[in-house]
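None of the figures in this text is laboratory data; all of them are computed from the coordinates on show. Everything quoted here is computed from the prediction, not taken from an experiment. Cβ atoms are built from the backbone, for glycine too; each structure is taken alone.
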Structure P
Amino acid sequence: MIDVDRLVLEFSTLLSIESPSKKEGKLAHYLADIFEALGYRCFFDKSAENTGSEVGNLIVKIPGAIPASPVFFCAHLDTVGPCENPKIIFENGVFKTDGRTILGADDKSGIAVLVELAKVLKENSIPHPPLEFIFTTCEEIGLLGAKFLDLELIDAKEGYVLDSENPEVITIGAPSSYKFKIKVKGKAAHAGLEPEKGVNAIYVLSQVLSKLTPGRIDQESTMNIGIVSGGKYVNIVPETAEAEGEIRSHNPKTLEKMIQQIENLCLEVESSYQPKVGDLPKLSVSFEKLYQAFFISLEDSILEPIKQAGKRLRLNLSFMRKEGGSDANIFNERGKKAVILGTGMQKVHTTEEFILVKDLVKAAQLVLEIVKAKGEAFR
C-alpha cells in the first residue's frame, strides 16, 4: 500500500524546506496544508511562547475507523545546521547532499513516513484507532517543543516517536542527561609587567578539566566537555573562564556520583590553588537537567503491535537501549508512554548524512503495519 514513488517525492520536497530550530514555520504550515487537504483537523499549540519558535507544535487528528483508544506518532520539525540552501543529491537509491550542509533526514524522514501514512489511510479502508500526529519544534536544542507541548490537546496515552536510525532497531530505553557549566573567577593583570598579581582563570579551569575523564565512563554512562572559553587578550592574565559539558547515564546513582565528582573537583582546586590573590580564584558549577531516562519492558503491551508488524514484514527486529535523547524521553517523563522507531537516517548531525530509500520504505511499511495491528487488536 505504500506508494514508494510518492514517498520519495514527498521526502525530496521536505528536504528542500529549511527548518532550523526556532524557524520551523514554513515547514509546519506546509504540512498543515497537506493534512487539511486530506480532511484532517490541524492546529498549533501555544508552546512557541516558551520555545521561541516561529510556531507552536503542530497537532494533527485523524479520526479512527474503529472506536479504539487513540495512539500518537511524533516526529520533530527542526534540523541542526548547517542547513542553508541545501543541494540534495539522489543517486542509486540514496539521498545525500553535496557536503556543504546536513541532509535533514533527521527528522524529515519521520515526517515523510507520517505524511505517506495519512494518505494511505485516506485511500484505503483500513480498521485503525484514532491517530494523533505530533510535529514538535526545537527538538535539537533541548527537546523544547515536547517539554512545552500542551498535553491537554493530546488524548492518546501512548505512542511512537520516529527519530532513530535502523528501522529494524526499536529503542526501548534512553539515558538521563544533565548539562553542566563550570565558571572560574580569577584576577586580571598585565601578563608581562606583573603576572604575579593576577590569577589565570584559564589555568585554574584546566586544573579541573585535566582531572575529568570525558568519553565513555561505563556501559551505561558518558561524559563530554563541549565548550571552553576565556580570556580577551594574550597580554592580559585572563580574569574569567568557563567550560560547558554534559553527562548521561541510564543509572541514576552513577549520575549522582558524576555530579558529586565535578562539584568536589571544583572545591578541591579552589581551596588548594596557589598562589592566591586575596580570596581568588573562585569556582562555581551549575547543573541543568535536560531529560529523564526511560526504559520500557520487553513484555509491555506497547511493543506487541511492533512485534506483529515485524513478523508480517519478515524483519529481524531487535529491542535495545540507546544513548541518545529524544522527544520520547519527555513523553515518558510526562506520563505518555513512548518508544522510538528508526527511519533509516545515517550519520546524522554531520554533512555526510544520508539515507537509503529502501530503509525509508521499510520504516513506512513498519509504521503502517503497526497501525493495522493496533486496529486488529481491538476486534
Structure Q
Amino acid sequence: MNRTPNNRFAKRLLAAGSITAIATLAFTACSSSTPEAAGAAADAGSDAVGVSLIVKTTANPFFVAMQDGAKAAAKSAGVTLTLAAGKTDGDEDTQIQAIENAISKGDAGILITPNGPGVEDALVKARDAGLYVIALDTAPSNPDSVDITYATDNFLAGQYIGEWTAAKLGGEKATIAMIDLFDDKIVSVDVNRDQGFLDGMGIDLADPAKNGDEAESGKYSGGEYEIVGNAASQGAEDGGRSAAENLISKNPDINVVYTINEPAAYGASQALKAAGITDAIVVSIDGGCAGVGQVEEGIINATSQQYPVKMAELGVQAIVDLVANGTKPEVTQGLDFYNTGVALVTDDPQAGVDSIDSTEAQTICWG
C-alpha cells in the first residue's frame, strides 16, 4: 500500500518549465469558478497539464480525502488541477456541467467518481474530444464511457465483511437489514458491495447485478437467515438513520446491519441505539479514519478499508505519464479495472477470516 506517487515523469515536466498550480472550482447552481481558481489557472501558463477531478460530493469525507490526494499529486507533478463535486451523492447534473467545463478548458484528462449513468454520455463526449477519462472508486455502467477505472474491488470488500459476519454469528439466525446507496438508479459500487456481502455470508444470489431480489429467507453458511428488506441511504448519515428506522419498524429483531458506507453505518447505529437494540452487528465499507475510530469504539463492528488517496494519486500520475510519453495505464490482471486494494478492519477477529485491527488501520486510513 505505497502511498508515495511515482514522480519520474512529473520531474520531466517540471524540468521542461511547467509551473505548479492548483485551481479549485466551487460548483454552485450556476457552476461558476472562483477568482482564486481563475488566477491560479492563468499563472500556470500554456505548458501545464490540466486535469479535472469530479467527485460525488464533499459531504462524504471519503471524497474529501480523494481531493486532498489529488492536490498533493498535482502539486508534485506540476499539474493544473480543477476540483468539482456534486451537491449530493447522486447529483448527476452538476457533474455533467463539470465535464463540459473540462472539455471547454482543454484539459488533458478527467478523474471522476460517477454519480450515476446519467453522466456517461458526457464522458463519452469528453473522450471524443480527446480527454483521457479515468473513473475512480465507481465503475460506470457503460465501460466505453471511460478509458480505465481505479477502484476498490467492491465485491471483494463486501465478501470480507460478509464472511466476518457469518463467522461472528457462529450459527445464530441472521436477521438482516440491508442499507444500500440508492433505490432509484443502479450504480456499480452499490450493487457490488451489497451482493458481495450476501455472497460472503453464503447466501445464494438471484441476479448478481441487482439488489434486493434474493430469497427473503433461507440458509447462510452458518445457519438460517431472514432479510428484513433493502432501504436506500444516499450514502449519508441521516439517510442511514432513516433507513434503519424503517427496517427496525418492520422487524425489531434485526441483529445484522449491512451498510453501504460508514456515514450510513453511523446513522444506522444511532437508530439502533434509539430502539434499544444493543447487540446488533453493524458492518460497512470505507475504512476512513473516522470509521476506523468507530470500529475502535464498537459503533461499527467490522469495515472493509479502501484507499481513495491512492486512487487519486494513480489517476493524476496516469495522465501525466500519458502526456509525457504516451504511456497508458493497464488494468489489474484478471480484472477489468485497476485494483487499488482492500483490507478487513475489526477489533474482533474471527478464525479463518484475515483482518487487521483498528490500530494498524489508523496508520494507513485512506492512504
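From which structure (P, Q) was helix-only ellipticity at 222 nm (-39500 (n - 2.57) for each DSSP H run of 4 or more, over all residues; to 500) calculated, if the value obtained is -10000?
Only structure P yields this read-out.
Work out which structure the value 2.5 belongs to, where distance in nm of label points 7 Å out along Cα→Cβ at positions 207 and 231 was derived from one of P, Q.
Q
Ranked on mean count of other Cβ atoms within 10 Å over residues 127-134, which label among P, Q comes first with the largest value?
Evaluating mean count of other Cβ atoms within 10 Å over residues 127-134 on every structure, the highest lands on P.
Have a look at P, Q and say which one yields 0.90 for FRET efficiency 1/(1 + (r/R0)^6) of positions 167 and 327 (r between Cβ atoms, R0 = 25 Å, to 0.05), as calculated.
On the way: P: 0.90; Q: 0.05.
Structure of origin is P.
Which structure, out of P, Q, was distance in nm of label points 7 Å out along Cα→Cβ at positions 95 and 335 calculated from, if the result is 1.9? Show your work: numbers first, answer last.
On the way: P: 3.6; Q: 1.9.
Among P, Q, the structure yielding 1.9 for distance in nm of label points 7 Å out along Cα→Cβ at positions 95 and 335 is Q.
Could you tell me which structure in P, Q was used to calculate relative contact order in percent (Cα under 8 Å, 6 or more apart) as 23?
Clearly, the read-out refers to P.
Using volume of the Cα convex hull per residue in Å³ as the calculated read-out, with 127 as its value, let me know the right label among P, Q.
The correct label is Q.
For structures P, Q, which has the highest computed value of percent of Cα pairs over 13 Å apart, for residues 71-118 alone?
The structure with the largest value is P.
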